[in-house]
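Some structures are shown below for you to check.
Quick note: the coordinates plus some simple rules give every number you see, no bench work behind them. Everything numeric here is computed off the predicted structure, so don't read it as measured data. Cβ atoms are built from the backbone, for glycine too; each structure is taken alone.
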Structure I
């Protein structure tokens, strides 16, 4: 049975590593949207430490809605703030100039729904890091399953992986921060990020 993942926004390194190790995964398409999760946020490393970029979700109060149906709250100008944060964090990284335009184009012209945004964000990371896993979507909601990696989406999730250090933009002033969004790996290591992912897989 294929492992199942919730579709996070610019997924963290653990998400990418476990998906790459599996080779074939299921993306959860039947769950209800959950606030305070990585379904609509991602973490980068700013000059002052870990920083969370949040995609504003339009969710009518009190209603349970499938994540696949959640739309952006378009009256909030989140894109400018997100691009500013990414630029401040990574403009001096080795591979920023190679990848930022595609990332910013997605943020400037997002699809209507956050789920679709996350699919496009995942595609950017897969292509930039040359990852090989494939995915399909769940067809019904199953609360208890084998090989369940949906918990990676929760903010309180603690990874059990051992993350080797790599050079980060502010490593001269900050200690290494592990398991950030795959964007951190993309901008700092570029194509070599695949080697890092495979090192995690092999450990």
Structure II
């Protein structure tokens, strides 16, 4: 294992039609949006489990007993947890605090950013192991696609306007107030809106071309 005292937490909802990727429903329909969510989740799990980078956990909503989660846990040899908390910030805080109770570093990611790959996560773990308190992977929409910590404060997750373009800037401000050292990775795009779909399709095409055998 590349980072034996580190934990990688992946957050995801179950791919139930009408419950995921709701902003894409006008373009894809409820079933199509759910299928895209499932496709991106399985792509991310494949990427993050094909190399033993760290202990990998999937944190599930609505709960870990959902039949789909139980099925992919077996496929990818994953440990499942249920997300707990009243909002995204509380759920992330609970997951990271628990992880840092048993590991020296923890990184949390979602599944919505196709260019977030193993090299990106590896860069985050390297920064944490080298002594920084936090790592942020900014998103083009003003949020972030990755957050890594080597020490915990619940203050990082309060008074954040989740789901808006203010999330990353507000988190930076909290890091400054808490006197956390931090490293920022390259800004990545994610798939949330219908206008993101063409970028996603081009990404899939370029990835399939790059992995084809000569």
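What the table shows:
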item	result
Winner on mean count of other Cβ atoms within 10 Å over residues 139-146 once structures I, II are ranked, highest first	II
helix-only ellipticity at 222 nm (-39500 (n - 2.57) for each DSSP H run of 4 or more, over all residues; to 500) derived as -10500 - corresponding label from I, II	I
Structure from which 0.8 was derived, distance in nm of label points 7 Å out along Cα→Cβ at positions 83 and 107, options I, II	I
Given 1.6 for distance in nm of label points 7 Å out along Cα→Cβ at positions 43 and 187, calculated: source structure among I, II	I
Top of I, II by relative contact order in percent (Cα under 8 Å, 6 or more apart), largest first	I
Which of I, II leads on percent of Cα pairs over 21 Å apart, for residues 51-162 alone, largest value	I
